[in-house]
Structure 1
Amino acid sequence: MIRSYAFCFTNMLIHLITVLVHQGLGLGYAASYTIGVYGSIVLLLVIPELVIRKIGHPDR
């Protein structure tokens, strides 16, 4: 459930990373967007896993 819910934030995270890379590092928009897409995929796979490990599984 946590993993599925995390993907609701895909678009927001793509644009957040894009803005940070574009404005912060000064890369072009296309390169920043590409980094945003791949970065969001990685983060949206890692962050829910860390949350699940932190709070534990309720059935255990």
Structure 2
Amino acid sequence: MKRNLFLYLTTFLCGAAIMGVEIASSRFLAPYFGSSMITWTVIIGVILVAMSLGNFIGGRLA
């Protein structure tokens, strides 16, 4: 039970950190590219690709 709680908490905190990175990057890019749907699409796409690559590389190393 204690191990599951630790894993759930870690997953929640990592998700919150990634959401913070998304919001921060959108605010950083807004003055240059605007806050359009295309900007949000690129930000979310880049984050998903980075997470996929990280999971793939981490899985290979494990």
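Thinking of 1, 2, which structure, once distance in nm of label points 7 Å out along Cα→Cβ at positions 5 and 37 is computed, gives back 2.9? This figure was derived from 1. Can you say which of 1, 2 returns 14.1, 48 when Rg and Dmax of the Cα atoms in Å is computed? Corresponding structure: 1. Each of 1, 2 could give distance in nm of label points 7 Å out along Cα→Cβ at positions 13 and 45, but the derived value 1.1 comes from 1. Structures 1, 2 were shown, and helix-only ellipticity at 222 nm (-39500 (n - 2.57) for each DSSP H run of 4 or more, over all residues; to 500) at -33000 was computed from 2.
No value in this document is a laboratory result; all are computed from the given coordinates. No experiment lies behind these values; they were computed from the predicted model shown. Cβ atoms are built from the backbone, for glycine too; each structure is taken alone.
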